[in-house]
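Following are the structures in question.
Rule-based calculations on the coordinates, nothing more; no lab input. Bear in mind the structure is a predicted one, so any value in this text is a computation, not a measurement. Cβ atoms are built from the backbone, for glycine too; each structure is taken alone.
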Structure 1
Amino acid sequence: MSDDTLRIYDEKAGEYADLTSDSSDPLLDDFIARLPQGASVLDLGCGPGDAAAAMAKAGHMVDALDGSTEMVALANSHPGVTAKLATFEQLQGSDFYDGVWANFSLLHATRDAFSAHLAAINKALKPGGLFHIGMKLGTGAGLDRLGRYYTYYTQDELEDRMIEAGFTLIDQHFGTSAGLDGQMADWIVVRAHG
């Protein structure tokens, strides 16, 4: 993730938290329901920590990581959440997590680094572990109106990359919503087993 993208998230952490905290997320509820009791879960790119807090409240042990100092501070304000400052490249370990939640975070990774991140996630998952990834749909890469870097994928390209990284696809969900920059964007969520 670029330094400018992280700087923008630091500057707009409160706005981002306001944008994302008021809505319930049936995909998060379903992800939590599919985890074994007392699961070990990674929230990769945790943002202000709402998803991590929901997972912790459900009785799961959550590692929350984000590259933005301000997002980590917001995440740590939730009961049961211990967030750490880390980038995607710092994910290490094997057979550790029952689930990995990467909800609209890896879209900031470069196309060149994306496959390595997927491989590291699959390695970090226990066999059969659950992976959730949310991405904006499209092609190419570039900056949004705020200056954040995005890489866009078509459904086929994203799914092909996931299969190449060793994932078994479960299901897909689609939608359109406005982001922090106010622009409407089409998105996809893919869930898979490691």
Structure 2
Amino acid sequence: MNKRIKFIFDLDGTVTAEETLPLIAEHFNIQEEIGAITKETIQGNIPFIESFIRRVNILGKLPVSEISSLLENAKLYPLLQNFIRENKEHCVIATGNLECWVDKLLKRIGCESFYSEGIVKLNKVEQITTILKKEIVVENFQKSGYTVVYIGDGNNDMEAMRIADIAIAAGMTHFPSQSLLPISDYLIFNEKALCRQLNQLL
């Protein structure tokens, strides 16, 4: 086993079997607004930071505690969840989502996590303070001597995947962003194949 390896996973649509923002949108009946932005972001037509700010402007008015409880029960890929649980010292989640929204979900997954942050007042997101740059997470682990395997599916994973030692485009929830295809070492479409590949890299 390679003790100096880190598997860095995108959260939405990679570890979760559904995108979390559309889940929130459906719960609060704002699917049209959020769905259009999410689709354009995944395809790379809107820069992630601009998209994220636009989505937080919409969702920030909603109760943080209700979103957190809702996302706690998001569907996870069970085989992947087991892999992370059994190898949690090697596994990391890197999500652009706000910590206050995904805190319970991340606790359920149970490995080290990095996320965006904001100020919460009166149970609502008042402002964003930090938007996670996933490539910084990759760089920091590489500087610490780790071989980094990055697993993602969206355009906002592109820079992290470009500099990772091994990049895996996961097409389990939807087809990966076209921007990932030229920089990926593997393109995988089901969780059984993904877990088999991750175990081979250990």
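Things to note:
- If you line up 1, 2 by distance in nm of label points 7 Å out along Cα→Cβ at positions 28 and 148, the top spot, with the largest value, goes to 2.
- Among candidates 1, 2, the computation of helix-only ellipticity at 222 nm (-39500 (n - 2.57) for each DSSP H run of 4 or more, over all residues; to 500) that gave -12500 used structure 2.
- Across the set 1, 2, relative contact order in percent (Cα under 8 Å, 6 or more apart) reaches its highest value in structure 2.
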